[in-house]
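Right after this note come the structures.
No lab work stands behind these numbers, since they all come straight from the coordinates. On a predicted model such as this, the values are computed, not experimentally measured, just so you know. Cβ atoms are built from the backbone, for glycine too; each structure is taken alone.
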Structure 1
Amino acid sequence: MDINLSTMTARMEELGLSFMAAGFESYLAEASRQDKPLKEAVYDLLELEYIPRKERMAKTRLKISGIPQVKLLEEFDLTWPKGGLTERKFKELNSLSFINRKENVILMGHSGLGKTHLMLALAHKACITGFSAYYITCMDLIEGLIRARSMNKLKRKLQWYRKPHLVVVDEAGYENLDQEQATLFFQLVNTRYEHGSLIITTNKAFSKWGEMMNDDAIATATLDRLLHHAHIISLKGDSYRMKDRLKVGTTHFE
């Protein structure tokens, strides 16, 4: 049976294997110079489609994630924090196993310790690894839920927040909430509970959440669900953002 190259590439295109079709001619030329077992040759052919498609899907996940900037785990200076994050815990987070287990990560500490860097880096790795992720600040999240409720679409919006493998909420506690806002934040946490992972950064100790949420009962219910399956990391030390200036002595403290 005589099958020409154009017929084979046309079939690939019909099946949606556009990357494979584009690289098929050069693949055949390379394969003709090598004596590979059939299984290995077929695997290499599949890789023509798999690798660029995987990269394209990762780019799409990153685009829709809302991540404001690219941060990498490899760039995080684990030696800077004076406590709260061990090398063992860092490697565990790096494995992203908490996402598979639908566990939460709470990053605590004052400003400048690298909480947001770590959050964004974990979200970035999740996207390129195959997980869906979505980033939002706490106040933007709440404002969006308030708008959804005003349009009688709150249930739909909360269901949407259940879908990603990972939702990352930055700056929880940087502004106190009124009772309406606190209730909506609770509903978000409750919606995600045991359905998907949350990463939350906060500058408030849990003992202050009643004050932050303006209601001890809502705070207790929120923390009950948030902390049930959670990795709690309380970072300590000097400002991460100032570390390079401190090293060269350009910043002075009284």
Structure 2
Amino acid sequence: MKLKNKVSIITGAASGFGKGIAELFAKEGSKVIIADINEISGRKVADQINNLGGIAEYIKTDVSKKESMKNLIDCTSDIFGCLDILVSNAGWSYTNKPSTEVTEKELDKLYNINVKSLFFGTVFAVDLMKKNSKGGVLINIASTAAVRPRPNLTWYNATKGAAVTITKSLAIELAGDGIRVCAINPVIGETGMLETFMGMPDTPKNREKFMQTIPLGRFSKPSDIANAALFLANDDSNFITGVCLEVDGGRCV
């Protein structure tokens, strides 16, 4: 087991990429915190992991709120005594549309969930990691939108660009504390946000338009992102920090 005796938090773990990461981490021996605003789905994921012999706890979390993120880290410390890995996966986007039509309310929500959450997560998680004197790993789920942006998602693209810059800067800043910081840039994936990014109904014809831009000819899957996260989280990559790994079927080449 690559993560035996590790303690991990995965935000946005009730579905999509986050769920896939949580399930794989648990399978590899990590004790997992399922952090999500959706209580019904979050508890269901935790129960599924526990029923399969893993160890998981659900903590209701709004990643855009300081108090909620502090509670997440405090509860993790109370339950498991430490924190080794934080995967900041929770994210949001407005529906693909002209960038001049995005409202200020949408913009605020976008930055609060996609960027401010990284600030809160870093502040509280790093504090706990330092107290335990064990180092740790921060993994930010960014996007190919940071480096190969699609039109009509400009402000979403900008938040993912911020996530990449934050990752690289923190990697340098926290290296002396033994904390590695990496990011994953998924291409458009088979998750609940697929139609949001496409800006059109999820039909075979519409999917084909997007698949034609991906050399390997398919969307990303939760298992693709989970496998990349597992690599970055475990000791096999203990000399890797500051990287933004594109899991994109060649989209960014």
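If mean count of other Cβ atoms within 10 Å over residues 166-173 computes to 17.4, which of 1, 2 did it come from? Among 1, 2, the structure yielding 17.4 for mean count of other Cβ atoms within 10 Å over residues 166-173 is 2. Given 0.95 as the derived value for FRET efficiency 1/(1 + (r/R0)^6) of positions 30 and 70 (r between Cβ atoms, R0 = 35 Å, to 0.05), which of the supplied structures 1, 2 does it correspond to? It traces back to 2. Determine which structure produced the value 0.00 for FRET efficiency 1/(1 + (r/R0)^6) of positions 6 and 230 (r between Cβ atoms, R0 = 25 Å, to 0.05), calculated from the coordinates; the candidates are 1, 2. Source structure: 1.
State the single structure among 1, 2 that was used to calculate Cα extents along the principal axes in Å, for residues 102-173 alone, giving 44, 25, 15. Derived from the structure labelled 2.
Which one of 1, 2 has FRET efficiency 1/(1 + (r/R0)^6) of positions 38 and 94 (r between Cβ atoms, R0 = 25 Å, to 0.05), as calculated from the coordinates, equal to 0.85? That value comes from structure 2.
Quick check: 176 is what I get for volume of the Cα convex hull per residue in Å³, for residues 14-133 alone, calculated from one of 1, 2. Which structure matches? Corresponding structure: 1. Matching task: -13500 is the computed value of helix-only ellipticity at 222 nm (-39500 (n - 2.57) for each DSSP H run of 4 or more, over all residues; to 500). Pick the structure from 1, 2. The structure behind it is 2. With P(r) over Cα pairs in 10 Å bins from 0, in percent derived from the coordinates and found to be 6, 25, 26, 17, 13, 9, 4, 1, 0, which of 1, 2 does the value describe? Computing P(r) over Cα pairs in 10 Å bins from 0, in percent on every structure in 1, 2 gives 6, 25, 26, 17, 13, 9, 4, 1, 0 only for 1.
Suppose semi-axes √(5λ) of the Cα gyration tensor in Å, for residues 126-221 alone works out to 34, 13, 11; of 1, 2, which structure was it derived from? Corresponding structure: 2. Once relative contact order in percent (Cα under 8 Å, 6 or more apart) is evaluated on every structure in 1, 2, the highest one turns out to be 1.
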